[in-house]
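In the part that follows, the structures are each spelled out as structure tokens.
Values quoted throughout were computed directly from the atomic coordinates according to the rules given, and no laboratory measurement underlies them. Model, not experiment: these values are computed from the prediction. Cβ atoms are built from the backbone, for glycine too; each structure is taken alone.
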Structure 1
Amino acid sequence: MTQIWLDECGKPRPTRACKHCGAEAPLYELMRPEHLRMGGWKKLVPASYVNWCGHQQDVVPVPTPDRCWLIPYEGKAQ
């Protein structure tokens, strides 16, 4: 059975294969700037989080007026 992750509106979240194990993982594409600050992330600086499969996912937070897009990053976040 395929897992389905939902966004804050209850709609299915898009997925992408984990670059380490190939498991389908949800894309967290939008975050609010205050949530980035709580996690210690900075805009336009590569960051990472651990996905449900246990592997690191690297992203770059790119700001818009009210949200930040999390763009997948192929390098290694520090």
Structure 2
Amino acid sequence: MEITITVKDENGEAIVTRTSERKVPHIAEIESQGFRAAFHELETAVLEGRKEASDGAVSGYLEAISHLNSPQKLA
């Protein structure tokens, strides 16, 4: 599974892109583990992947905008 978050500016250009990859159960694993265990593994992967991608996107965005307000950029 791959989760990608892209923050774009008003012109549609990407300011920051962060991707998180996680392993999810294959169909054969669902049959052998049972639905409940496989669903828990899937849900955990989604939540962790989303958190990693969103935290990275927010950090990258804040870093990008901090450069806009730096004294060097204003001079």
Structure 3
Amino acid sequence: MTSHIQKYFWDIDPKKAAPKKHPRYYSARILEKGDKRAVDWLFRVFGKKRVKRMLPGIKLSPKSANYWRRVFRLS
């Protein structure tokens, strides 16, 4: 995990970070609080299609959920 991404995961030891094991956790944090670089990282790690498929099961604020539904063109 890059130092740019670490700031979103202040509660995780960077040496023990495991995005591939916990994709929803990492996706939720980045989709809710991340900047463009963080979202680009998320898409590189998981792929945009996988993030889109996970979106309905990720708990986001109503504002963020609405934004990402529009980005991914989900109804």
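Observations on the structure shown:
- Of the structures 1, 2, 3, the one that 30 was derived from, the read-out being relative contact order in percent (Cα under 8 Å, 6 or more apart): 3
- Each of 1, 2, 3 could give helix-only ellipticity at 222 nm (-39500 (n - 2.57) for each DSSP H run of 4 or more, over all residues; to 500), but the derived value -19500 comes from 2.
- The maximum of distance in nm of label points 7 Å out along Cα→Cβ at positions 33 and 49 over structures 1, 2, 3, that is, the highest value, falls on 3.
- Value 18.2, 64, calculated as Rg and Dmax of the Cα atoms in Å, assigned to which of 1, 2, 3: 2
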